[in-house]
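Each value in this text was obtained by applying a stated rule to the coordinates, not by laboratory testing. All figures in this text were calculated on a predicted structure; none of them were measured in a lab. Cβ atoms are built from the backbone, for glycine too; each structure is taken alone.
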Structure I
């Protein structure tokens with residue numbers, strides 16, 4: 001039996017459910033889809049009683065139908081495809097100087113389409129198209145072109161639709177287009193397909209493959225290997241934390257000893273670029289995410305030898321700085337004895353901070369170039 005809490009009348013549950021559905025569906029076009037009255041005394045049935053009798057799924061379906069009716073009858077009312085928020089929208093004036101994702105000025109037709117159909121949700125702040133209800137908005141493409149692009153097989157590197165067969169017959173590269181830039185990335189990428197069926201996103205000739213960067217596979221890995229957890233926000237679609245331009249799956253990537261993952265080329269630029277000024281500094285040898293010293297597997301034939309050489313040079317400079325600190329007398333500085341100071345009991349860090357070392361352009365050996373404070377005073 002069903003008891004209406006507002007008036008305390010009782011009904012057979014199935015009878016009341018049939019009656020309430022008929023009442024709500026009758027009122028659906030008027031917009032008052034939450035109003036249902038007791039068939040005996042005409043008292044309003046409480047919302048909690050309706051949810052109990054009809055269930056939340058049926059009521060949610062009614063609300064969605066009402067939203068569609070409301071949007072169909074009123075111009076300028078849109079619904080976000082992501083969070084289902086309903087709000088008003090008025091087309092703006094075209095911005096003919098707008099840029100696309102590659103930084104190029106959009107065509108006149110694209111600018112006018114953006115002004116008419118592109119909108120940002122007031123709740124979740126995502127861009128979508130009011131014409132085809134797709135999110136994100138498909139800049140530089142019509143709704144039809146965007147749909148064709150969505151369903152087309154795309155290049156694993158540039159994400160452009162494939163129009164010709166791949167030049168490679170390897171399973172990992174059957175979805176690579178013929179652009180020169182993509183062919184170069186293919187040459188540098190691991191050619192293996194992992195046991196899970198996904199492509200390895202590591203580099204060519206690596207002895208141990210990069211763990212699968214598919215988000216579901218990362219979750220499965222973390223459930224199986226408690227002692228070697230992967231970061232869930234380092235999946236193939238997540239941007240490289242150094243360049244912030246493309247996803248980790250869009251270029252050959254490498255996992256560091258700290259388990260952070262970056263593009264191989266981004267790490268190479270960081271390592272081969274060395275210190276940014278004549279004075280030798282060593283922050284570039286640290287992970288940009290956690291600041292731990294870079295630890296790279298030895299099977300990268302180009303990157304590992306360079307990193308090893310730089311780490312050896314860093315060790316040498318640190319040793320020279322410790323000896324020089326005693327010679328210059330900065331080991332007696334009161335900051336080293338102050339528990340509240342950042343350099344408390346850390347002569348090594350204090351020496352690197354105070355002393356300037358440079359690399360000889362002829363023999364490539366490091367040499368002491370003076371106190372940092374003296375050099376700064378000379379430059380002033």
Structure II
């Protein structure tokens with residue numbers, strides 16, 4: 001082989017290796033912030049620790065482009081099996097677990113949403129909005145949200161109005177690509193989604209964590225406000241904490257779930273697993289995982305005795321449905337949380353919806369009372 005050809009191959013290989021390393025470092029840049037956010041238990045907290053648990057379901061009945069019959073079967077199974085499982089479990093108020101379906105606008109079928117409304121009426125389900133879009137424009141994005149918001153409210157009796165009479169909703173961005181946050185700009189197309197969300201009534205974003213996906217912002221394990229930044233995408237990658245006396249109705253509230261590295265579960269016996277609060281057939285509940293959720297629970301600065309555990313799932317995936325119900329995955333998790341984190345002395349457990357988690361956070365920031373008898377936690 002010619003020396004110059006060997007040198008060329010070596011240079012190309014080195015460049016490709018460096019590019020790969022840079023992508024890995026960018027994808028896991030949040031891991032640096034996971035160290036100071038890790039809490040060493042609750043030995044310093046004197047008061048009872050209130051734990052608010054909520055599951056965000058990225059609910060897409062037509063996931064994998066299945067037929068209408070399969071999609072309908074998924075919804076029917078949820079509406080049949082979830083009440084059976086949830087009725088066996090209660091929190092510190094005697095309330096059953098409540099499941100928040102962030103229903104995909106692209107998967108809308110009136111009869112499917114009507115079925116979920118029955119869970120809502122029973123107090124064990126709620127519905128919010130998920131938008132998955134690509135190569136979109138601000139105007140079309142706004143149209144999608146407002147049309148779907150109005151359909152859910154006026155045609156199905158879901159969502160709610162705020163004190164100003166505006167329909168309000170919780171939001172998840174499909175594929176984690178809020179504010180065009182993918183480097184290749186797929187699955188979005190709109191750099192400035194925050195103004196659209198706020199103008200259309202979004203009370204909070206529940207998209208993250210998305211790690212190990214490249215859309216994961218560097219801010220982790222936090223409740224914070226993000227402002228739009230003119231001329232810049234990914235504005236939600238910086239912000240300011242929600243805390244006592246600090247609240248905004250103008251900026252977008254970001255409510256994140258737990259994110260850390262699980263050093264007790266490793267790939268190949270070496271690399272730690274990313275713990276991001278996902279519940280699925282391949283990310284099954286375990287007591288060790290639940291303890292990590294609590295240890296890394298999101299809290300409001302200065303209020304360590306209120307922990308917010310936002311988990312997530314893709315509940316319309318068939319393998320996940322089988323894990324949750326015939327295999328009792330959800331019941332196993334609820335039983336463990338109730339046995340360890342609901343003794344009434346060290347811990348009080350609350351099962352909440354997305355709206356209730358937001359409302360509790362707002363009350364704490366505005367210094368209003370919350371607790372077992374609070375209307376916000378009820």
Structure III
């Protein structure tokens with residue numbers, strides 16, 4: 001059943017339970033063909049993980065793990081709170097799923113900060129770069145090929161100071177993309193990829209992406225498509241598009257009436273409309289707003305940035321700012337575990353320097369900790 005499993009599985013304490021499990025699966029199960037294949041593959045995956053762990057700890061003087069603590073109790077008896085309290089200590093928390101299935105020897109106080117999906121077409125990797133950003137406003141660009149071959153023990157990606165941390169990693173293309181940095185105090189900066197030279201080494205701190213005020217930090221970094229138009233064309237487009245969104249004009253009107261008073265051609269308007277991106281910014285008191293990416297002018301890196309969202313005691317600090325599509329949904333999660341999911345097209349498009357509208361009515365003392373877009377999968381909601 002498990003032919004082709006390579007590697008050593010350590011001590012023989014697993015042999016008897018494994019034999020019982022396999023015999024039961026072979027003789028007494030009611031699996032159909034697909035269930036049997038799934039069972040076999042999952043069992044192989046877990047044995048492969050055991051093999052990886054054994055290979056890593058072999059011949060190494062590692063400390064013994066702490067004795068396990070089992071939390072049991074009747075419903076509504078406080079076991080969940082006790083479990084969460086114990087989980088604050090790394091010695092007693094249960095392992096996360098990805099830690100079980102993909103064990104990585106992390107050092108003390110080290111956590112996974114970004115997961116980067118890559119295109120299925122490996123031939124496209126040669127022309128891709130990878131952009132790093134930290135909470136202190138530092139950015140660095142490398143060729144993606146620098147990170148293609150990575151050992152199980154990991155590889156140094158970027159040198160960080162003790163008070164800095166990685167907040168974003170994305171693939172990008174030179175001359176095709178822009179970097180978009182946003183901060184918790186409502187500032188942002190957009191600059192071309194080419195403003196950041198390509199580093200040949202990995203053990204470096206990078207260069208300044210945005211100049212931060214004393215109390216400010218970068219909370220997100222995303223990649224936008226490079227905007228190829230003039231300032232006048234941008235202003236004319238926004239004037240027409242915003243009038244349509246306010247229903248002052250109808251999109252079905254002849255373009256000669258839509259463009260009255262502007263020099264923008266119909267061909268250019270259609271082109272800009274087809275590639276327009278939107279930025280959704282969310283504050284920790286539940287406020288948020290959606291703005292056209294054209295509102296964010298392209299400047300050089302290293303500046304203080306421009307206003308991204310008006311923050312106040314009412315709105316709270318910005319927790320995330322990211323690109324969204326009209327057909328996406330957005331999900332917000334609070335520190336108490338509450339969440340809400342809402343269609344992006346229900347959030348009106350507003351100007352760049354506004355405080356936005358209420359996306360999530362939070363309780364007193366409750367804060368939105370995270371938000372993310374959920375891509376449209378063309379799934380019927382009734383299904």
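Quick one: Rg/Rh (Cα atoms, Kirkwood Rh) came out at 1.03 when computed from one of I, II, III, so which one is it? Derived from the structure labelled III.
For which of the structures I, II, III does the calculation of distance in nm of label points 7 Å out along Cα→Cβ at positions 191 and 311 return 2.0? The correct label is III.
Between structures I, II, III, the greatest calculated value of relative contact order in percent (Cα under 8 Å, 6 or more apart) is seen in II.
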